[in-house]
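There are structures below to look over.
We did not get these values from a lab; they are worked out from the coordinates using the rules stated. Only a predicted model underlies this, so the values are computations on that prediction, with no experimental measurement involved. Cβ atoms are built from the backbone, for glycine too; each structure is taken alone.
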Structure P
Amino acid sequence: MDPIILEDVDRITNGLEKACFEGKSALVTGGAGFIGSWLCDVLTSLDAQVVCLDDLSTGVQQNIGHLKGNPRFRFMKADVCAFKTGEDFDYILHMASHASPEEYQTQPIETLRANSIGSANMAELARRKDAAILFASTSEIYGDAKVVPTPETYRGNVSPIGPRSCYDEGKRFAEALFMAYHRQYGLNVRIARIFNSFGPRLREDGLYGRAVSRFITQALTSRPITIYGDGSQTRSFCYITDTVTGLMLLMLNEKAKGEVVNIGNPEEKTILQLAEKVKKLARGKSRLTFHPLPEDDPKRRCPDTTKMEKLLAWKPKVSLEEGLERTISWFQRKNRDNLG
């Protein structure tokens, strides 16, 4: 495992009760993806038996390659919509979906299927196996929010037929589905609305939707840094160790059953501020370039984390600068290894 990732996994596991997962079985859908692969690392480190389910449509084998041969880890290449098993699980972490705008807008049907049929399949599996299930929802369900910072009670400002609707409405449907299972069957579900997460393993081969990794790779190669719009739109960036810690604490918290919780960092930054900070930390010579803003792109995004902090007795610890420094170092090492 990469030393930066190894150090970060240790940081996460040191803040969790190992006994809670030791000997337990967990299914992670989308487990070869960005956040999913980190969950696989953490769960195996906590001595859980992990099944990683991924069709590799967006996940990357390299993210989980180091786990090959680990007796506590098993990879299954399969579509979450069609996956069937007689195996029992204590926990299901349902992460499977296209997540970046340029991907889900070119794969809208697959995105809707993963979040509707795939979620229904996972809800039914959790019901039959009496498993606790965590659903990875998104801040995107708030759309272009009129209330910022945005609490879980905000119902959203979303276009049901716009170019981003396959993701927004897919996640909104899945939330409704899981809550219906909770009310009708008592399903032990908790829903995490994840705000912009970044860190090592974030794919760099995207356009608008992967701002952090795109800015870093552009800065490290002295290419122009591409900003969409005038850069005044905001996001709240949460380093991966904080995202995963929040998810794990939410999974374990008995009081979280049937709850929806924002998981993210409440520090709001403009995209222009992000670009300038990346350029400075990467010591790059890139110039900033500006391009038309995509349709329906939210103007502001910042979570109200009051519920998260009260319910989990926890809040994010990694600053944007520290997270960027670690992510830039990871990309530099990755580039050196690829050249070598």
Structure Q
Amino acid sequence: MPVTSKIEIKNASITKDNLSRLLKQICKEKTLIAPVRNDDLEDVNFLPVTDPAQICFDYDNTTTSPKEFFFPQYECMFTFSGTSHDSIEPANDEEEIVLFGVRACDVNGIQLLDKFYERNFEDNYYLSKRQKSVLISVACSELNDQCFCTSTETGPVLQDGFDIQLLTSVDGYAVQIGSEKGLQLFEKYKDLFGPPAEIDVRQLLEQAKKTAPKFDLQKVYNNLKQENVSEDLWEDIGERCQNCGLCLFLCPTCSCYSVKDQTTPLGENRRSRQWDACYFSSITRMAGGNNPVRTSAEMIKRKYQHKLVQQIDEFGTSGCVGCGRCSLACVGNVNWLENIIKIERAG
């Protein structure tokens, strides 16, 4: 049940006025999710919009990742009235959405979640939402201070795996269509698109690579894999970590959840799942009460090993996409990037 059927990349262009017309038309027919600025809180987040005028185009990245539209913080899986399987009523409320303005790092995060939820036992709750979605990504024209996508090879421009990618050009945007879903949307609104823009995507990629990576991912992988990192680093991070899980909830690739049954005040029995995190003993504790992750230092070490070794081994891509959200949000002043650089220089 693949959520993205890749095609040979098709090139086009679109003016800013026609992009506004396209988004306005999408609003009438589907649910459009896009970056919206909150002036009171001074942040930008993905929200449903009913008019392109609500969309923020001038932003580095959103505070939260777009994964919540496919993997919600809370999700009712099904309702039931008794102990028999016959009483189960699945919760099928997926709607067709177009997610506009996604950065390359977040598209890579979603691609990793796709692989995670497609493996072994397919998770239809996640995959059905992805099947009904189209991602329109907007490549970053420059890197901001917090991100390090060139180090994790996840941006700022996508080379494949996207539905539609927009790249800023002189008169609007160069357009790349990279999947069947993207092609269907393109064909439906074909009159709004123009011929291929005079922009060399390969040159953009090369220009992005000129921004020196902040660390060598292969060296980080090797040092973690070979246990070259001093335990003092894990102890230091563990002492400052508040175990709040905020970095994990903001991470575009974290997928931990817990499942529970509950009865609502109206008497409806529900089985639901909600976000959980490996920082919480409730998810690492085993039957019988034993917890293999006994200290904060062990927990921290496990997180770095998972993101920068295990997921590379399993999925062929880093579990960190270089968005920098975790470092910005950490209340204990734990800087993920600085610690990765320390790991790179270990041994």
Inset, instruction - Work out which structure the value 2.5 belongs to, where distance in nm of label points 7 Å out along Cα→Cβ at positions 45 and 61 was derived from one of P, Q. - result: P
Legend entry - Source structure (of P, Q) for Cα extents along the principal axes in Å, computed value 55, 45, 37: P
Legend entry - Given -12000 for helix-only ellipticity at 222 nm (-39500 (n - 2.57) for each DSSP H run of 4 or more, over all residues; to 500), calculated: source structure among P, Q: P
Inset, instruction - Compare FRET efficiency 1/(1 + (r/R0)^6) of positions 285 and 309 (r between Cβ atoms, R0 = 30 Å, to 0.05) across structures P, Q and report the one with the greatest value. - result: Q
Legend entry - Comparison of P, Q - label where relative contact order in percent (Cα under 8 Å, 6 or more apart) is highest: Q
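Computing P(r) over Cα pairs in 5 Å bins from 0, in percent, for residues 101-244 alone gives 2, 9, 15, 18, 20, 17, 10, 5, 3, 1, 0, 0 for which of P, Q?
Details: P: 2, 9, 15, 18, 20, 17, 10, 5, 3, 1, 0, 0; Q: 2, 8, 14, 15, 16, 14, 12, 9, 5, 3, 2, 1, 0.
So the calculation was done on P.
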Legend entry - For distance in nm of label points 7 Å out along Cα→Cβ at positions 237 and 253 computed as 1.3, the structure of P, Q it came from: Q
Legend entry - Ranking P, Q by FRET efficiency 1/(1 + (r/R0)^6) of positions 213 and 261 (r between Cβ atoms, R0 = 30 Å, to 0.05), the structure that comes out highest: P
